[in-house]
Structure 1
Amino acid sequence: MSPFADTHVHLLAGLDDGPPTVDVAVAMCRMLVKEGARYATALAHQNPDYPDNIADRLRSSASALVATLADKKIPLSVHPTGEVMLSPNTFDEWKAGKLLSVGDHKQWLLVEMPHGDFVDVLPLLEALKPEGVRLIIAHAERYSELLDDPALTSKWIEAGCLIQVTARALAEPWDPQMEAGLKRWAKGGFIHLFGSDGHGIDRRRPILEAGFRRLTKWIGRSHATQIASVWGSAVLEGKPLTVPHPRPLNRSWFTRLFGN
């Protein structure tokens, strides 16, 4: 089986609400290897709650983790990344060099919505286009405005977004509506990446395998492997990536969501 690429896992010790110590971060890396991962983000939040988490701080912490994993012979390739909370200042912060792209390749920004809000990413995508940067929507299943609207999701993908979902949400959806939405996304080709959103070893553990099994059940092993491994490793390593457009909307989806 192809090794997993965890495109959303908090591994930078003491920088946010992820692992408090290097020992916990290393334990998480061991868990990921046991899950079948060989690639992962070394991630921390970049938002107003953590004002010191500028790009250079995340780079330095990730470099230290790389050295530690090499010393302990843990076969996990980790890639420095910021999880950027969208704000009116996101583009200016990018131009100022404060934000860290996925893998520090200046190709993709991993972004999440402001707390309790949902914003249109299309203006930011347009502003970033001359920079050669596109967006990955982190844990996109959280946003019902997106999950329940395949037309909007398709529009964002066609504009240059990748959709990332959380492996645990695939394996254990919070409610039937989420399960239906994720299955619709999976079968329609709306999911491109997945991640554990791991934060520790006692809570929000970095679990991937169960989510992969659910994807495989829905869409087959070949397509599930693209999502869980091929596309994720390409993003983390800065390789070119082109994903297919979602399939045309099925009329029954529209009817169920919006009526006749």
Structure 2
Amino acid sequence: MFLTLTDIKDISVAMSEALRVDFTNYNTSFLKRRVTRAIEKLNLHKVQELINLLKDPQKAEEVAFLMQVPCTELFRDPAFWRALRKNLTGRKQLSVWFPHLTNGYELYSLMILLKQMGIPQTRVVASTFSQLVIDKAKQLNITSKIDEVNRYNFERLEIANKYDEYVDVCDNVTTIKPEIISSVEFHKEWYINEKVEKYDLIIFRNVTLNYNVLLHERAIERLVQSLNDDGLLTIGIKEVILPRTLRLNEVNANEGIYGVKKQNV
């Protein structure tokens, strides 16, 4: 289906109202791709059908799920995880926030990393505006066809012989062991609407790529509010911190790791 700019605008307004997420400030190319995919998956033929469907809370949940761009493997970008491990070394306690969970892969990766490091994390919160994302993450399923990719990423992270310690395999179905995420607290909420709490680590990779400048700035400012003074914010390696959000200090800019910039006294 060919979507016009007017179609995208109408759909973004309808989704914003139904899902309590500001889709009107997502970038147009992202919306066009994901909305087209949603229309195809839901077997719709007209834009108005999608808008009408959003009035049904259960169907709106399906749309929310289809608007996600999921991570596709454990420890994707091993260099990032190595850099993160280096910058977390020596921490005695750690509170973590995933403001925009899209599936379980990054969450599982982080929880495995913390277990490997022996950090007694006090709290891990994962937020998403999609209940289906939460349900899928709790199912713990790992696509078996990427087992070799996952093993390779473990090897590059120098925990090559540990993969089998964290997964169960039954009838060719691979799942993460339940205890890996037993302490995770899931929130069904768009992160910008959540009350401000303080965290030591915020994982927010490859999200602002889908935003326009206004929402990008709003998002980073919101996350900075949630960082402890020695906290770390991680973004994707293709993302940038815009000039108006330079309240962050480069910790490892090559791997998208930032800290709170200290104020001059």
- Task: Could you tell me which structure in 1, 2 was used to calculate log10 I(q)/I(0) by the Debye sum over Cα atoms at q = 0.08, 0.09, 0.15, 0.17 Å⁻¹ as -0.29, -0.36, -1.05, -1.35?
- Result: 1
- Note on the structure: Working back from 22 (relative contact order in percent (Cα under 8 Å, 6 or more apart), computed), options 1, 2, answer is structure 1
- Note on the structure: Note: mean count of other Cβ atoms within 10 Å over residues 143-150 at 14.2, derived from one of structures 1, 2, originates from structure 2
- Here distance in nm of label points 7 Å out along Cα→Cβ at positions 47 and 119 was calculated and came to 4.5; which of the structures 1, 2 was it taken from? 2
- Note on the structure: Taking Cα Rg over 2.2 N^0.38 Å, for residues 135-206 alone for each of 1, 2, the highest value is that of structure 2
- Which structure, out of 1, 2, was mean count of other Cβ atoms within 10 Å over residues 71-78 calculated from, if the result is 14.5? 1
- Query: Which one of 1, 2 has distance in nm of label points 7 Å out along Cα→Cβ at positions 15 and 239, as calculated from the coordinates, equal to 2.4?
  - Reply: 1
- Taking FRET efficiency 1/(1 + (r/R0)^6) of positions 95 and 247 (r between Cβ atoms, R0 = 35 Å, to 0.05) for each of 1, 2, which is largest? 2
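Readers should treat all values here as calculations from the given coordinates under stated rules, not as data from a laboratory. Since the model is a prediction, treat every value here as computed from it, not as a measurement. Cβ atoms are built from the backbone, for glycine too; each structure is taken alone.
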